[in-house]
Structure P
Amino acid sequence: MSHRRTSRSPTKGCRTKLLAEAEARLQTQQIKRLEAWTKDDKWVQEWYEKTGWNRKSSYWHVYMEGDKELKPLQSKMSKLYPVTAFAHYMGDEVFSLKQTVKRLHECV
């Protein structure tokens, strides 16, 4: 038996219906702004755009490990040595950052 959904699946459009219902409920609460974030999921980003969402901003998830990647984070505290790090980057030097770290994901 296949678990793959077909175009005739009764759940087709479920995400869109759930989002529409959430938006309608929020309007009754006088909520003026709703945010949704996703990272590196092109199909999800395209779905949000198809449902009328606009991209307002983005930032980067940065994962760092090893001496080379962690060098910018050297501690000023004696005997404190970063081993791994997770950071948000909101600057404009993404190309340079991509040359420095292995794991980098845009969150939109």
Structure Q
Amino acid sequence: MKFLKDQALFTPDSQRWLTDVRECLQVRVGEVVNNLACDKIEKEALDSHVSCYVDTGFCQLKNAEKWKIYWYLKGSLRHPRTWYEAALLTSACTPRVRPTPP
């Protein structure tokens, strides 16, 4: 809800990403709800966050915007699961160095 209230404080690229990721998360949660028992929904819904973030362009945002988004998510950082997801997201956004062929 905080993102909706403060969305105008973000750059146009981040605003577009916020809209896209919100839609992605809603679709993925809908898929999870329809296919799982109640005790599995939370884990599966949280698992969809990283892929939604990556699929909607989080990795292409400028670093300052990424940090602003992380700042808005700081309340969630009390949960160990959020730290795990942040590590997965960082890993997904880190460019892989490919060896140069000889």
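No value in this document is a laboratory result; all are computed from the given coordinates. Small disclaimer: the values here were computed from a predicted structure and weren't measured. Cβ atoms are built from the backbone, for glycine too; each structure is taken alone.
Brief remarks on what is shown
- At a computed 8.2 (mean count of other Cβ atoms within 10 Å over residues 27-34), which of P, Q: P
- Highest-scoring label, criterion being mean count of other Cβ atoms within 10 Å over residues 51-58, among P, Q: Q
- Ranking P, Q by relative contact order in percent (Cα under 8 Å, 6 or more apart), the structure that comes out highest: P
- For 136 (volume of the Cα convex hull per residue in Å³, calculated) the corresponding structure among P, Q: Q
- Entry that produces -9500 once helix-only ellipticity at 222 nm (-39500 (n - 2.57) for each DSSP H run of 4 or more, over all residues; to 500) is calculated, selected from P, Q: P
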